[in-house]
Structure 1
Amino acid sequence: MQVVNKERVARLLQGLAQFGKTEHGITRLAYTPEDKAAQDWLLEQVRDLGLQLSADAVGNVVLRRAGNKPALAPVAMGSHIDTVVQGGAYDGTIGVVGALEVLHILQDEELERPLEVIIFRAEESSRFGFATIGSKMMAGVGDPDKFSSAPKAGDLTFKEALTAWGCDPAAYEQARREEGCFKSFWEMHIEQGKVLEETGQQIGIVHNIAAPTRFKIIVEGMADHSGATPMGFRKDALVSAARLVIAIEEAATNEAENGTVATVGVLDVEPASINVVPGKATLWVDLRGVDEESINCALGDIRDAVSEIAKTDTITITMDMLTADKPVALSEELAVKLDGICSAKGIAYRHMNSGAGHDAMHMAQLAPTSMLFVPCKGGISHNPAEYASNDDICLAIEILAEAVKSEALA
């Protein structure tokens, strides 16, 4: 087995970081020209591996290395290269670059099974309001109509973006894979938290992935003149929305010991004029955790708050559920394999959960799945300051290569 080429890994990560780069960070949204240019550049950099290239019906890209027994289910790896608005250079990309480096490391090895690297489309929810769209579609979850229900103002819907990418939305089911299509699936990712950094451990072995429940709360009041409308006669949608923000925080805080969190990430106000009492407010809420019962408790508290505030403020409030994914348990058998590799190498590691969602959570429906976490500085992610050291990334690649090799020999 060859050694990790640290210079190549750094070059690919730095190269990808140039696509969508601005003075405020990296904005490389899914299905945009920046996304396409980054992918094309990356594929050109690994042409020497002689991989079989294909794209499915929703634009997920698969790079395949044949094994001695090509009919066997492949061992798959992958992640994404799209970013949030004003994001960083490591979220998702280390999983793609790391998987490609594994192919370099194993290129001289005689393996029974094929290896596949998947570049998933639209992992981030920044453009369409839904996360992990590419892997969801591969796992048979959702459809283009659903993912087109929450477009950003002035942007294309998911179906329109898919068409512009060169795909046929009507053919989306062709992207679906069946259970057992992979021997196993592996994803390497930055932790997006500060546990590993603060404990001085180099690798995280992930056992559970928190699932997002996302919804809109629409508060409809009455737009009125800000000077001529007495306080007691107002139906101020923003005031009611503010009460909801606090109620949502309290609902999650009550379940904090179970790892549940909630965030109002966007609050849209209409008509958004300084001299008009807001007539409408829309809260975009992200509720997530690894304990389904705890998530449901928090959601129940939020629903109760919606009812109570609507009654108290004599205002209309509705909830529109966007997605309600379930927490995902990853393969314990593969976690044991990673544990053994880390122990044999004398690497400081820990077993942990993921508070963020990943493509791996949907691949777990198709095959045994595992994740490795790499420390990131200050736990910062979805931010231009996002950083992981090249040494830590390459150590994770080395571990991943050993795990994938053992899987591909079986």
Structure 2
Amino acid sequence: MAITAIKGFNDILPENTGRWQYIEQAARRVFELNGFSEIRVPIMEKTELFCRSIGDATDIVEKEMYTFTDKGDNSVTLRPEGTAGVMRALIEHKLYAQDPVTKLYYLGPMFRYERPQKGRYRQFHQIGAEVTGVNDPLVDAQVLNMLCAFFSEIGLHEPTLQINSLGCPECRPAYRAALLAFLEGRLDQLCADCRRRFVTNPLRTLDCKVPGCAEATQGAPAMLDHLCGNCGDHFGSVRHYLDSTGTRYSINPRMVRGLDYYTRTTFELVTSQLGSQSAVAAGGRYDGLISQLGGPAIPGIGFAIGIERVALLLGERDFSRRPDLFIATMGSGERFAAFGLMTGLQKLGVRVEMDYEGKSLKSQMRRADKLGARYSVVLGENEIASGKASFKLMETGEQFEAALTAEAVRQIIR
């Protein structure tokens, strides 16, 4: 019996990798324009890192992490999200000592054991960005503007920005008490997960997708009504900066996010095109996370973009990398010249394909059509002898004569 991929672990086939490269290249352009540098961290970390950062009472830690004991009797985990590993690297290598303001971005796979569904898999991929060392709400606005600029760069204008504030350790206890009091009389209307969260993480009840829970928590107290003065001013300044740059957003007072480390500004970009999996990017502030992981008391803010979901939003656009030129030959005697021309053009950055199997001219031209080559040329004895050939623009049939040198051909098809 043939071996197949593990459920929820998907192959990304050549017909789709062009779409992924388009997304990744756009992220690199936009992020580096904003002063971010790429960091690459391991896909496996000590389990303690995620328990301390994400929170023991979160669904991720309780149910979804790929955790196992290695041969050294250490508990290790495939990373379920990117921020914790980047912060571990920041602390371990003292990146904050090189520059008090650190801007980093990353790309790569994450792993969570959950039910595979549209745009959501057990191995999924994210692009993320993190800024550390700045408390000022101006950087919150820069991060949000950069995220929106990325979606504009790839031609997606439908995902809309939603923002909220989760307060800080000073103002959140009062809100938590108000929320517990509200939920106490509605416990019998909540799902089993939310009844458990009532004690461990009551804010997550506001984020539950079970219809009964959404109805039961209608009218729940809002964190925005319980912000302390500093948090209220911070959120007001973020909005002011966004307004000043024309960034469109709405306030979602029920947004709580699924990770314990978030404080103050939180945000999501959401779409109506992916069913219940509406968030295509999300993030927020995590001002206490770095010190919680053993580093200095410096603030941070960041986000992650789900590549699979963004790829779905790009729809039926063609991202294939078709050849610029297909070289067909009349017989085996011309293959040496064709190979030399192909190699010379490739050194000049031209994408070229040719026949490798000595097939008939008709079969070769069928392959040129199938590959979507922009131009084609047929080399026979006369073309080799004269050093010239006619190059055909496949879309229109228009023909152009050129010398059989790499530079001359590039001038025609560039």
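The value 3.9 for distance in nm of label points 7 Å out along Cα→Cβ at positions 11 and 339 was derived from one model only; which of 1, 2 is it?
Going label by label, the one that fits is 1.
Looking just at percent of Cα pairs over 26 Å apart, which of the labels 1, 2 belongs to the structure with the highest value?
Sorting by percent of Cα pairs over 26 Å apart in descending order puts 2 first.
Taking distance in nm of label points 7 Å out along Cα→Cβ at positions 27 and 91 for each of 1, 2, which is largest?
2
3.4 is what came out when distance in nm of label points 7 Å out along Cα→Cβ at positions 195 and 219 was calculated for one structure; which of 1, 2 is it?
1
Given a value of 4, 13, 19, 16, 14, 10, 6, 6, 4, 4, 3, 1, 0 for P(r) over Cα pairs in 5 Å bins from 0, in percent, for residues 315-362 alone, point me to the structure among 1, 2 it was derived from.
Going through each structure in turn, the value belongs to 1.
In terms of relative contact order in percent (Cα under 8 Å, 6 or more apart), which of structures 1, 2 is highest?
If we compare relative contact order in percent (Cα under 8 Å, 6 or more apart) over 1, 2, the biggest value is for 1.
FRET efficiency 1/(1 + (r/R0)^6) of positions 3 and 35 (r between Cβ atoms, R0 = 41 Å, to 0.05) was computed and gave 0.35; which structure, 1, 2, did it come from?
It must be structure 2, since only it matches.
Bear in mind these aren't lab numbers, they're just calculated from the coordinates by the rules spelled out. Bear in mind that the values here come from a model prediction, so they are computed numbers and not experimental data. Cβ atoms are built from the backbone, for glycine too; each structure is taken alone.
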